[in-house]
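Following are the structures in question.
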Structure P
Amino acid sequence: MKLKSKEIGSNVEILAADEFAAVPVKCAGTAVLKAGTPLTAAGAAALNGSGAVGILLYDVDPTENPNGAMVVQGVVDYAKAKANAGITATAATLSAAIPGICFRENIGVNTALTASVYAVIVAAGGTAAVTLANASGDITVTSDNTAVATGAESSGTLTITGVAAGNAVITATDEAGNDVTISVTVTAAA
């Protein structure tokens, strides 16, 4: 037996949190797809975000082995994904296209306010607790989709309440303007 090896890229870590969900994907095309590439359901690159349903976790050469892992829920370091994959879409465009992923643009910039996790899954009617640290003054909490999830902060604990199945982003902002975003997936009540 003869073994053939082909180097297709480096292992760039695009994730900004340990918690994430990925699904198998068969990548399309003849060129190497880099980690951080937005993908359509058919496995084609969507660098402008149009039709994107997930983000490629690792480099894939479709001509050698088209199988890859597509992140569909979690927190992605937008700057790393953009630099590695050549994304032309803004973080806001990608967030709208792929609501299960929170695209963080300010990683390494905000050293004041931090969260214990940046992605949660909660059942409708249930709650999840996230610890906030290093806040400067009072914290204001907002949700981009109050029909799906809401949040409230008390004594450094952000309580996220699932309202109905879907995706939302909860943002906690302190008085100095530092913020953290939590990607929330709400599942149907059991």
Structure Q
Amino acid sequence: MGERWDVINRFIRPESRYLEIGVDQGETWRRVNCVRKIGIDPDSRFATHHMTSDEFFACHDKACCGKFDVIFVDGLHLQDQVARDVENSFGMLAFGGVIVMHDVIPRTMKHAQEERIAPEWYGTVWKAAVALAFNPHVDFTVVEIPGGCGILREGTQEIPSILPELALDPAYFFENARNTIYRMVP
């Protein structure tokens, strides 16, 4: 698996409905091989809906938009926003659908700050991903690509055998994300 769009396209079928939260420059949007897609971003020229994800979810529901087979979460890179986007996405996810999250494995701690201090910014997405890794009521795995992609489905999972507080310690996270916190998949 090379890039995030490769991960997404693995789940796309001819009849799929796709929702992208955080279209930005359209790098992923243009490479997702899906005809029926909606893109949310207040500032992107590629987005179909020029609003925040909170605004979208407040005024669009499954009754008006239908359900989505694949939802890509790559919007505002802050833990609380990512958690809301994931929670709201589950409400619009079709049976057997998948949520893909980008930037769950930041390159360095400099890239993993709440405040954007580097051009390449992963924010605190990793903290939202750690919470999902410790949630026994979802199936959460991670694909090793640049930035890492979390794959989230309805289901159950075994939780890591360490304390969640330890996993949220940045030094521990950067040393152990791939071997004791996340379930890595090819």
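The figures follow:
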quantity	calculated
Structure (P, Q) behind the derived value 20.5 of mean count of other Cβ atoms within 10 Å over residues 20-27	Q
Which of P, Q leads on Kirkwood radius over Cα pairs in Å, for residues 36-115 alone, largest value	Q
Value -6500, calculated as helix-only ellipticity at 222 nm (-39500 (n - 2.57) for each DSSP H run of 4 or more, over all residues; to 500), assigned to which of P, Q	Q
Highest-scoring label, criterion being distance in nm of label points 7 Å out along Cα→Cβ at positions 76 and 148, among P, Q	Q
Among P, Q, which structure scores highest (criterion: Kirkwood radius over Cα pairs in Å)	P
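Since every read-out is calculated from the coordinates, none of them should be taken as a lab result. Owing to the predicted nature of the structure, the values given are computational and were not obtained by experimental measurement. Cβ atoms are built from the backbone, for glycine too; each structure is taken alone.
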